[in-house]
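Readers should treat all values here as calculations from the given coordinates under stated rules, not as data from a laboratory. Values in this document were obtained by computation on a predicted structure and should not be read as measured data. Cβ atoms are built from the backbone, for glycine too; each structure is taken alone.
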Structure 1
Amino acid sequence: MTVLSDIGHLLLTADLWHAALAAAVLLLLPALGGVISERSGVVNIAMEGMMLTGAFFAVAADLILHDPWLSALVAMVAGGLMALIHAVVSIRFRADQIVSGIAINIFATGITVFLINRFYGLQDVGHLPPSELLPNLQIPLLDQIPFLGRVLFQQNVIVYVALILLLLVHVLLFRTRLGLRIRAVGEHPEAADTAGINVYRLRYGAVISSGLLSGLSGAFLAIGISNTFVPNMTDGRGYIALAAMIFGKWTPFGAFIACLIFGLGQAIYDNNSIIHVSQYLLSMLPYILTLVVLAGVVGRSQPPAADGIPYAPGTE
């Protein structure tokens, strides 16, 4: 009963939900990218590697440029380039998309460690000063609202960027002609091609977009939350974002709800000093939630009909 009481008390604190929203946004950005990619028919499990690459290049660029905004842009480009590799292998050469994604994740782990050792000779690249991090915003007046002020109006700037992107991606996919075409090539590329839609171009754009968003998430992790880079610092978040996308049935708002659930699990772990439970047990919570969600939802979720199926003109 003591543990349940501690958790109940923790759930009533604004700091917990503040941390949960930040953790959710860290997953939301790659999850949105995954929704776009898979709606176009390309499976993307390489978001972990794209996040990790983005995190490294965000810190490396910030150490040189001393500008968090330009560094975040560099991180997005790095993530986009990793996505381009996945797109070429999966779309142009019609390789197995799962294998391609796993290979990119492994490559990202190795190349970031190599670059750290090559250029810094350390296990991490050192810490950045507060002036060179993505800023936290306190919205005047609104930040003084009890509870909600702390949760919603005292967040990092990337949180607000992600929430805006959530709305934009939803509108793009379900309220625009471009979104209709993206969904068409993910459901029936042969019919879309017959109608004059360039299947390859849309799939390339969708996959690269997922890399840009994953790279931005890596930048948020490295120069918005952690102010450093260490090997494997994404710690499986790209895979959890993939699970959130599936839980959300390949929709932006569905993925956001799932990200909030996983973010809450991460926030509870981060506040483990309040709960009298082994920190090792609590560290498993986000991943246990992932397994529960996948076990309970995947069997009933229907991905886009052509998701993961390479397209060759003239074939059904």
Structure 2
Amino acid sequence: MSMLGEATGLAAWATTRRRAFVRYLREGPVPRVRVIPGREAERGPRVTIVIPTADGARGGGLARLLEQLRRQTFQRFEAIVVEGDRRQGRAINTAAAIARGEILVTMDDDTRLGHDDLLARIVGAFEADATIGIAGVANLVPPDAPWIVRRAMRELPRRTSRPVTRVTDSDMAEHPCLAIRRDLFYRVGGEHEWIPRGLDPYLRREVRRLGYRVVVLPGAWIHHLLPPTLAGILRQYFRNGVGAAYVRKFCPALVIDQALDHGREPPRTPYVARVVRYLGRLAIACLTLRWVYLAALTSYALGYAWGLRSLVREDSL
């Protein structure tokens, strides 16, 4: 069989296998799937790194991430790249269906690893504490980031997360670098494939419901940045608003509040209170002259309004 035939067969097999554990299944096109082994994967990978990507490149970001993985001190891993599926949750489930590692680590195709022992620290944390279900890491802004990115990530909530000095229960464990036990991932039914946005809070909530901790690890960090231009940032926030409107319109029970710092998920806020809170954030952004924050909030609100008016359930975001 040709390499193309092998890849196509692997993708079809993974797509079929995911149906065995996914709780909220939404069918879609068969993506492209490839497996990249670490140097010691022949001993049996202990970690499976899951990387969804729209185009298999991300402007060079994916190639940079794969090169950083080759420099990791821990090499008993496999990286599964799922290309061409616009639903992030479905792409992650596809990779998880054929994963051999006992720990799944999701990464975005533009994630930059902060240091060469990141995987080793993740594995060590799971070995040391059986109560950990999900482990995340800090997201820091590197000094070489463009000035608009540094300013935006300073002004916008949850775009960065501060480092911790001990294993800390946290609402800041997110998909750009999120580790979860594979058997637990299957038990919670995998990622929610119905929604285009809100995957992180859903997965954290389901893991906590089973009695496991969701934590951020000390001494571990990545760089996951916003687009390098103001226009790109505003487009991203407009898309985020559209995605949030989809969830509100068709899956309102999955509108989940998120903490702005480490700690557990906050109590659910009624819709009217959420609107008032959003207007308050707009006012604060004006009063404090955080103009990037104000522009992003406005772009998000426009996307949200457009989504509520225009989206239908069959739309694929």
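Overview of results
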item	result
Label whose coordinates, when relative contact order in percent (Cα under 8 Å, 6 or more apart) is calculated, return 37 (choices 1, 2)	1
Comparison of 1, 2 - label where distance in nm of label points 7 Å out along Cα→Cβ at positions 68 and 92 is highest	1
Which entry (1, 2) yields the derived value 2, 10, 19, 24, 18, 15, 8, 3, 0 for P(r) over Cα pairs in 5 Å bins from 0, in percent, for residues 84-179 alone	2
Value -13000, calculated as helix-only ellipticity at 222 nm (-39500 (n - 2.57) for each DSSP H run of 4 or more, over all residues; to 500), assigned to which of 1, 2	2
Structure from which 2.6 was derived, distance in nm of label points 7 Å out along Cα→Cβ at positions 116 and 284, options 1, 2	1
Test item: Rg/Rh (Cα atoms, Kirkwood Rh) calculated as 0.95, pick one of 1, 2	2
Identity of the structure behind 0.55 (criterion: FRET efficiency 1/(1 + (r/R0)^6) of positions 172 and 252 (r between Cβ atoms, R0 = 25 Å, to 0.05), calculated), options 1, 2	2
Test item: distance in nm of label points 7 Å out along Cα→Cβ at positions 44 and 60 calculated as 4.1, pick one of 1, 2	2
At a computed 0.30 (FRET efficiency 1/(1 + (r/R0)^6) of positions 156 and 292 (r between Cβ atoms, R0 = 25 Å, to 0.05)), which of 1, 2	1
